[in-house]
1. Distance in nm of label points 7 Å out along Cα→Cβ at positions 25 and 41 computed as 1.1: which structure among 1, 2?
2. Output the label of whichever structure in 1, 2 has the greatest value of distance in nm of label points 7 Å out along Cα→Cβ at positions 17 and 73.
3. Taking helix-only ellipticity at 222 nm (-39500 (n - 2.57) for each DSSP H run of 4 or more, over all residues; to 500) from the coordinates of each of 1, 2, which one would give -3000?
4. Check the numbers for relative contact order in percent (Cα under 8 Å, 6 or more apart) across 1, 2 and tell me which is largest.
5. Please compute mean count of other Cβ atoms within 10 Å over residues 33-40 for structures 1, 2 and give me the label with the greatest value.
6. From 1, 2, which structure was mean count of other Cβ atoms within 10 Å over residues 57-64 = 17.9 calculated on?
7. Distance in nm of label points 7 Å out along Cα→Cβ at positions 1 and 65 computed as 3.4: which structure among 1, 2?
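Values in this text are rule-based calculations from the coordinates and carry no lab data. Everything quoted here is computed from the prediction, not taken from an experiment. Cβ atoms are built from the backbone, for glycine too; each structure is taken alone.
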Structure 1
């Protein structure tokens, strides 16, 4: 099941990825219907680790099936192509 971006509560979130890129965006703890996103925004899914479900571990451009943590919406990250997944080294609300 996916949810309408416009109807869900969003939380500001900042991430630092393993390649050193810092990204600011919005976090929603649900899977979002892509066609409800604002124009120009990209969705990524966050995975938590096998050992700790309370913290984000990686950011994927595409669908996370196992260990889904939430959806991250931001301007497109040029360095990430479809299917890429990068470790999250720092994060905050």
Structure 2
């Protein structure tokens, strides 16, 4: 099973396989996404989840504060989609 991720206001659309993070899938397919630590600690990969749902299998990441999550933001380095996603990614 895979999900389609569309990055809003860009030509990029890519597939994320089950058990793969959004960032892992993007990098595998040469999609330029911002990232730093790769472990949910720094917050560099944070962006807006415009539509769809993402989960954090290893628990809530340290850099995702409650107010960010409530505002619909997500950390793409540790988040796995459970539906198709439309994302607003800063710096792209």
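1. Going through each structure in turn, the value belongs to 1.
2. 2
3. Checking each candidate, the match is 2.
4. Greatest value across 1, 2: structure 2.
5. Going through 1, 2 one by one, mean count of other Cβ atoms within 10 Å over residues 33-40 peaks for structure 2.
6. 1
7. Computed on structure 2.
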